[in-house]
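Next up, some structures in structure tokens.
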Structure P
Amino acid sequence: MAAQQDDPKPQRPALPRGWRRHLARLPLAFYRVGLGPLFGQRLLLLNHIGRASGLRRRVVLEVVAHDPAPGTGILASGFGAEAAWYRNLQAAPKTTIQVANRHYAVTAAFLTADEGAEIMLRYVSAHPRAARRPCAFMGFDVDGSTAAYRRAGRQIPFVRLDAAPGPQRP
């Protein structure tokens with residue numbers, strides 16, 4: 001019996017610089033001026049604390065899957081487990097988010113590779129045309145097959161944000 005080899009890790013994309021960084025951070029400006037509801041349930045504003053600096057940080061992220069409970073959703077780290085927001089949540093998993101104009105206290109739960117594979121398959125079935133571009137951006141060679149998306153999902157770090165019960169304010 002041959003030894004099974006792990007899939008090679010893809011080369012993660014470099015963080016955007018220059019005008020691309022400004023473009024990537026544009027949704028944050030929309031939230032700052034009260035226009036977060038324009039994004040509906042698709043994007044959320046994540047507040048997190050810098051693990052080294054202790055400073056308050058904010059980032060707007062795409063919600064790749066929704067759970068029925070308000071304020072509960074799943075995020076994918078397109079820049080891998082080294083993304084600052086991902087590492088900050090590992091250090092301090094209790095935080096707050098804003099979805100549209102609603103605020104929620106949440107706790108981050110880090111999902112397994114198998115859970116990530118299943119989430120990726122659900123995302124592909126819900127957004128077949130949109131799924132290919134982010135996978136290519138993240139360095140995954142997806143040929144459109146279920147197996148290729150499952151492999152990609154196993155390597156992408158996913159985080160589930162679970163809303164705390166009761167009234168929500170930041």
Structure Q
Amino acid sequence: MKKVIEEYENNKQNGPVFIHTVTMENHMPYDDGYKMNNITVNNDKVSEESKNLLETYANSVKNTDKSIKYLIDYFSKIEKPTIIVVYGDHAPALGDDYKVYRELGYISQGDTLSIEDYMKLYQTPFMIWNNYDLEHKRYEIIDASYLGSLVLDYAGINSGSYIY
């Protein structure tokens with residue numbers, strides 16, 4: 001997030017700035033036992049291996065929360081209208097063959113996944129934040145390929161004929 005701010009600072013005099021950043025902060029593998037934020041899992045329904053995966057992932061997500069807060073704190077003080085979009089493209093791969101999800105009964109136990117299972121694994125929430133009081137909106141399911149168009153529409157920028 002420091003690099004995003006640095007790029008903004010270095011380019012803000014040149015007009016509008018668009019920064020697309022991809023982070024792998026919360027990407028697998030989750031078996032390294034990362035515990036920096038002291039988040040633990042207490043659940044008798046999952047194995048010790050799954051608890052470790054969940055704890056590593058949760059501790060990593062906490063870091064992402066801190067990073068997003070850092071970014072929003074910075075841009076909330078900027079006068080230039082700013083929009084920040086945060087999204088993911090799939091749920092975390094927690095264990096071989098989705099072990100954690102199966103142990104918790106979140107997805108099917110069989111050899112094949114149903115359409116509903118795939119929706120659970122590939123449907124993620126997203127956040128659109130702005131510093132200039134755009135109306136709060138809740139969006140239903142949207143394909144990530146349409147997110148750019150949705151954000152332009154939300155900001156009141158003519159997005160042409162690209163329909164989401």
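Values in this text are rule-based calculations from the coordinates and carry no lab data. Source: prediction; values computed, not measured. Cβ atoms are built from the backbone, for glycine too; each structure is taken alone.
When FRET efficiency 1/(1 + (r/R0)^6) of positions 44 and 68 (r between Cβ atoms, R0 = 25 Å, to 0.05) is computed across structures P, Q, the figure 0.20 traces back to Q. Supply the structure label, taken from P, Q, corresponding to log10 I(q)/I(0) by the Debye sum over Cα atoms at q = 0.13, 0.17 Å⁻¹ with the calculated value -0.66, -1.13. The read-out comes from structure P.
Of the structures labelled P, Q, which one yields 2.2 when distance in nm of label points 7 Å out along Cα→Cβ at positions 100 and 116 is computed from its coordinates? Only one of P, Q returns 2.2 for distance in nm of label points 7 Å out along Cα→Cβ at positions 100 and 116, namely Q. Distance in nm of label points 7 Å out along Cα→Cβ at positions 140 and 156 was computed and gave 0.5; which structure, P, Q, did it come from? The read-out comes from structure P. With relative contact order in percent (Cα under 8 Å, 6 or more apart) as the yardstick, tell me which of P, Q scores highest. Greatest value across P, Q: structure P. Source structure of the calculated read-out (helix-only ellipticity at 222 nm (-39500 (n - 2.57) for each DSSP H run of 4 or more, over all residues; to 500), -9000) within P, Q: P. Thinking of P, Q, which structure, once FRET efficiency 1/(1 + (r/R0)^6) of positions 108 and 132 (r between Cβ atoms, R0 = 35 Å, to 0.05) is computed, gives back 0.20? Only one of P, Q returns 0.20 for FRET efficiency 1/(1 + (r/R0)^6) of positions 108 and 132 (r between Cβ atoms, R0 = 35 Å, to 0.05), namely Q.
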